[in-house]
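Where a number appears in this text, it was derived from the coordinates with a stated rule and is not lab data. In this text the structure is predicted, and so the values were computed from the model without any measurement. Cβ atoms are built from the backbone, for glycine too; each structure is taken alone.
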Structure 1
């Protein structure tokens, strides 16, 4: 049975994983609808009254400016996926490259340099470092992304390094080196593809972490500067909750909770599906 089909079979046999997949696909469809301009495009329009309750016209009510909370919450799904995908892809690629370099040239100055950089970044409190970088580059649209990519790659790099150190001693890699293939070609064609299971899980974890970090940074005023996100909605809700209005707070927090829960269920199922013991049992 092909490896991809085996993975799908094991994933499908996990009820929690299937639930997580359904939730993630649902939010992905909302994000795609936002990208194609089908929903959420009137998030900035102030067409209602101040703090209107939920009803047929405004499903989640309105905020202090009369903006539709539902439109804002749905459009924020697009923002979450944009940030999550960019950070997950870039940080995973960076971790894969640096981890592969360190593992291939283990116990050399290259390996030592990567490990030193990883140790320095890991020694700095995560949110303090991200907030400092975002604050230093405040006003730049890519500041938050750069801050997260600079810290998220370390976990992927550590796992890829360990895996590459094992793979480079296998027969097919030794044979490729014996016939004179360049190291770069061997790593790209024969080594990194065998770390795909690590990269997929790490990318999923980075996606979740990026969304949570964006919410925190936006809540502090260091995240999304133009547009709307769940973090900005939660920041707006701080004063509204004191006045007894929970529209923004409930919409943003419940949608954030649902998406993160779905991804956590899916990532746990993927980790079980990629588990070699599970594969042997199948």
Structure 2
């Protein structure tokens, strides 16, 4: 029988493995489906599953201020991240997107520190800042030179910020509502908006994707938007969260690998070095924060 710490790590790794396909499959889906339809429609698919899960298990309905906090989670991981990445990946490669999004662990740690009123050591802030700078430099160089960020890069940075806020607030709220329950209620909160956006996108540009593109979309809705969070939040709930959260650092490595294997994207030295730099900085920041104080949420 696995110890709690090992069980938490394995659940976290399963969640990360599920999420690692998100960027490549989004890149596949935007080949035939509009980014608005993908970003909103995947949330609608997940919301249907969430409604069934919540109803069948008769979960307690959130109360008072919890609804506002769920709106923050929904804005970050249900609305912001899916929509921003979908639009960004219409032009950016999956490998490029993976390197920029590799900043997410450090961004989540920073958000959690601010949200929890923690006072981490100076090394935490230095490595978080260096990681952000490394990510910006990589994106600029890929765009043709320092200072030349593409619109897709700004969307990806916005996606990182949105997801960081959603992860941090979701981690705190999960202790009150439960792990999978938190993301399920967040999906329900965002459902009216995402249904409206899906209908609008389908009317403006009727979806005509290939079977492969629809399969990628199905994965995004069922796994990336729903089942992946079951494993990820369960791992964080088992903990220790500071240790489990570091598993996320392998996600960009997996994503870049899938992009090369599945999409035949060229694996350049710039991508490899950029990914290594961002992951090392993010990992150092997360570890510095974890040594200083217990992770909250």
Taking 42 as the value of relative contact order in percent (Cα under 8 Å, 6 or more apart) derived from one of the structures shown (1, 2), identify that structure. 2
Comparing 1, 2, where is distance in nm of label points 7 Å out along Cα→Cβ at positions 8 and 72 highest? 1
A value of 1.9 was computed for distance in nm of label points 7 Å out along Cα→Cβ at positions 48 and 80; which of 1, 2 is the source structure? 1
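Could you figure out which one of 1, 2 the value 18.8, 70 for Rg and Dmax of the Cα atoms in Å, for residues 64-215 alone was computed from? Can you show the working numbers first?
Working: 1: 18.8, 70; 2: 17.4, 52.
Computed on structure 1.
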Among the shown structures 1, 2, from which was the value 0.35 of FRET efficiency 1/(1 + (r/R0)^6) of positions 200 and 256 (r between Cβ atoms, R0 = 30 Å, to 0.05) calculated? 2
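Hey, distance in nm of label points 7 Å out along Cα→Cβ at positions 168 and 224 derived from one of 1, 2 reads 4.3; which structure? It would help to have the intermediate numbers written out before the result.
On the way: 1: 4.3; 2: 2.4.
Going label by label, the one that fits is 1.
Assign the value 0.00, calculated as FRET efficiency 1/(1 + (r/R0)^6) of positions 176 and 248 (r between Cβ atoms, R0 = 25 Å, to 0.05), to the correct structure from 1, 2.
Numbers: 1: 0.00; 2: 0.65.
Matching structure: 1.
State the single structure among 1, 2 that was used to calculate percent of Cα pairs over 37 Å apart, giving 25. Working shown, then result.
Numbers: 1: 25; 2: 9.
Considering all the candidates, the number was obtained from 1.
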